Structure I
Amino acid sequence: MSSKSKISKGFLTVVPREVRRKVGLKEGDTIEWTINGESISVLPHRKVCIDDIVAIASHGGDAVVSKKEIQAGKRDRR
């Protein structure tokens with residue numbers, strides 16, 4: 001899926017409706033901007049809750065790696 005939005009005065013932009021709905025963004029959520037060479041990635045930045053901690057602990061392995069995988073959307077929280 002690809003979407004476009006315009007940068008307006010004050011360098012503001014709008015997250016397109018279909019993107020917000022697809023990833024479940026709500027007003028007040030935080031997004032994280034990452035620059036990779038000439039590319040820009042914009043990902044939702046999720047707050048960690050107790051369910052996340054329990055899921056990481058029960059998954060086993062390296063908790064730091066698990067947390068990063070969850071934040072990057074590479075695996076489910078459970």
Structure II
Amino acid sequence: MNIEELRKKLHDYVDNADEMQLESIYQMFIEATSNELITDEEMIEELDKRWDNYKSGKSRTYTLEEAREELHTYRKN
């Protein structure tokens with residue numbers, strides 16, 4: 001899809017969006033253009049830290065089944 005097609009699709013979507021959809025789109029736009037975004041360097045440092053914690057066993061990991069069970073238990077409460 002070229003840029004003109006993308007613009008048209010976005011305009012059409014915005015023109016037909018309800019209030020809640022417009023607020024969501026606006027919020028996503030603000031967050032995407034804000035100065036508070038993590039810089040590439042900060043992101044890499046955080047990912048490296050998490051990877052090191054995973055490799056050393058400091059981070060708790062879950063199997064897919066464990067994650068589903070946790071979610072199921074959380075939803076019950």
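Tabulated results
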read-out	value
Structures I, II, by mean projected area of the Cα convex hull in nm²: label with the highest value	II
Per distance in nm of label points 7 Å out along Cα→Cβ at positions 19 and 51, the highest-valued of structures I, II	II
At a computed -25000 (helix-only ellipticity at 222 nm (-39500 (n - 2.57) for each DSSP H run of 4 or more, over all residues; to 500)), which of I, II	II
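Bear in mind that the values in this text are calculations on the coordinates, not laboratory data. Everything numeric in this text was worked out from a predicted model, so none of it was measured. Cβ atoms are built from the backbone, for glycine too; each structure is taken alone.
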